[in-house]
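These are the structures, in structure tokens.
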Structure 1
Amino acid sequence: MIFTRRALRASRLAVILLLVIGLLGGCSGRQTATPPPATASADMLALVNGLLIDGTGTQPVPDAALLIQGETILAVGPQEEVDLPKGVRTLDLQGAALLPGLINVHVHNTLTPALLEQWAQAGVTTVRDVGAPQGQWNISYRQTVNADPHKARLLMSGPLVTVPSGYPTSHFPSLTVSSPQDAELRVTELLDQGVDLIKISLESTGGPVLSQAEVDAIVAAAHARNIPVAAHVHTSQDAQKAISAGVDDIDHMFPHLTDAQIQVMLTKGIYWVPTITFTAEAGPEFKKFVQAHGQVAMGNDAGYLQGGEIGLPLRELVGLTWFDLTPLQVITIATLNGARLCQIDDQVGTLETGKVADILVVDGDPSQDISALANVRLVIHNGVVIRSAEAPAAP
């Protein structure tokens, strides 16, 4: 499946029409757009007897079933409410937890295919690369990757955008801009190449930094094309530029974010991606943000810094629970919130009828103990079983 933001926008109307048809067809409460056919086709698979954690934040549903046809979820809900076609291939999950594929919104080094395979095998079915070295990234690579269900779905930003001699140019080749007009021109060139987001670097402790006018120009150019902007920030002053411009997410955790800045982030709906794995500070400002119901997405900066977990980012997931987030909230952060930030929530991020079948099955109940996500039993990506501990039962 070629899975790009442009393709998603083209398919969004079809998905909406499918769901409207389901709503007009009745109010039984089951999540099914149209009744499944009476007899199964070869491309159908039913998962039964699972603990459904659908990614929306609602309480888990025991004894649940999910029906897949091709790459699409055809029906999902309590088992007694899901009509399974006669002869459908069936997997009895024996009470294992059934949840959406995870989304890691802050990774690097995705030009290494083996890393994408490791993420997919761990149930991280989507990753967002927030910066490749200038001259080494290749947007056409994304198409190749996204046609292979054995690799995590990839969204790419291309190079980091900064200023001459600014962070991280001394060790990480980046795209430099010299004025607001130049910033708009260079970012427009990236947008024309089809990047999924723009990543800017704002680290004043590492040398010169983008001006407010340059940040404003970058965000305006990207948002005019409905493309999000992520900001690497290090200090409160750096964050202020990003927040004022209205970026879509700030990445990393840093000290001294003011209450006023937090309030503006809440008002503008700016996400925070804390990358707790590499944070030395205790993060009291992040805790305030969480307590105020700020939007959080999960990313662990893997693929670049040594020590970042490739595959399941368990340290990052556990770290989020240090800030009074429940395991169920953390699951939503790592699924639905990530999809919303990436602007692909009409296709993935939750287990709902009409969405792409990106599914993780684990032993245990991760809504009570987040570490249960490591007990992988089954991974389905784009409707294809890419990891399984057992074969489907005979019809």
Structure 2
Amino acid sequence: MNTLRVAVAMSGGVDSSTAAALLKERGYDVVGFSMQLWDQRRNDPGGGDHQPGRCCSLEDLYDARVAAARLQFPYYVVNFQKEFEQNVIRHFVDSYLNGLTPSPCILCNSRLKFDHLFRLAANIRATHIATGHYARIHRDEESGRWLLLRARYGEKDQSYYLFQLTQEQLSRILFPLGELQKSEVRRIAGRFGLEVAGKPDSQEICFVPDGNYAAFVERHSGAQAGESSGHAIASAEGEIVDRAGRVLGRHPGIHHFTIGQRRGLGIANPAPLYVIDILPAQRQVVVGERAQLARTLCRVVQSNWISISALTVPIRVEAKIRSRHREAPATIAPMEDGSIQVTFDDPQPAITPGQACVFYQGERVVGGGWIVRQPASPAGGNN
């Protein structure tokens, strides 16, 4: 019988609850932890009418506690709201104000959840941690490295969000759901009598349940600067221009836009226009037709490597430029400044600074990093 102690992250959803149930069934000494990261009352857009999200809510904490009681293992709630504000919220707001499109769920995993869960595990003398992510971990005996693999069933694969995990972390993480389909997870939850078996998945970002990122940035940018939000963005207005620099209109702030966006431009044109670049220094939003969105090159920084120790020569990969994007064949090569040049075989639409670019070879995650802005190529080019 397995008597290893494992600290399980409990979100209150069906995935983490089922992961804990499976580990308990396999004989692990399970201890559950929920992280209180965000006060849902802060979702108030004004007037005292806040919109609750389906993540990180008091209801989620209650559901996690009920699941732990049902499965009969210890359960604790720990408050990391301050750390979440510093590591995720501030980065989110600053990114939009600087013309970037952030990936808060990746940052929450890498800068907060896994690091803090390992610290909690150490406090209770747990050897491993576990989450409800759909991914797999494998030890490669030939290289001696721990590998991060896609989930067995691609429709729920979450390996993209985990590319920043280190070798030390991978050696002590368990992903009990990596081999399962979502329908099977719900069936298992029902077998254990878990009330969350039919609970809907959370799709939105926990701190922006209404999806209005610009309004969130406006409410919180002033608080970060120690001034009213109105004053913080008072000079945010700017021009909407084409690639030749011709002014086509005005905008209320670059935080309203992301690469590939079509709606909300307010510009009449014979063909639909899309945001193809954002120039924060000039407070300009650059628009063009759909074909001008395509690029064959992107640059990636702050890389983390998993299946290899370092990138020293160009290699072939499949690169994924955002979570819902199909990975595409590419060559990645190290640059003298430490960044990675990604060259796609075919032009890719809406390569977006601020998003993660994750590299795969088959089912293995090679590594990944963060896309940074490159100068727009000359008119008519596709680089």
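Of the structures labelled 1, 2, which one yields 0.10 when FRET efficiency 1/(1 + (r/R0)^6) of positions 67 and 323 (r between Cβ atoms, R0 = 25 Å, to 0.05) is computed from its coordinates?
Clearly, the read-out refers to 1.
Of the structures labelled 1, 2, which one yields -6000 when helix-only ellipticity at 222 nm (-39500 (n - 2.57) for each DSSP H run of 4 or more, over all residues; to 500) is computed from its coordinates?
Corresponding structure: 2.
If you work out relative contact order in percent (Cα under 8 Å, 6 or more apart) for 1, 2, which one comes out largest?
Result for relative contact order in percent (Cα under 8 Å, 6 or more apart) over 1, 2: largest is 1.
Which of the displayed structures (1, 2) returns the greatest value of FRET efficiency 1/(1 + (r/R0)^6) of positions 259 and 363 (r between Cβ atoms, R0 = 30 Å, to 0.05) on calculation?
2
Give the label, chosen from 1, 2, of the structure having the highest value of distance in nm of label points 7 Å out along Cα→Cβ at positions 291 and 347.
1
Shifting gears a bit: Can you spot which of 1, 2 the value 66, 40, 40 was calculated from, given it is Cα extents along the principal axes in Å?
The read-out was computed on structure 1.
Every read-out reported here was derived from the displayed coordinates using simple, explicitly stated rules and does not represent laboratory data. Just so you know, these numbers come straight off a predicted model, no measurement behind them. Cβ atoms are built from the backbone, for glycine too; each structure is taken alone.
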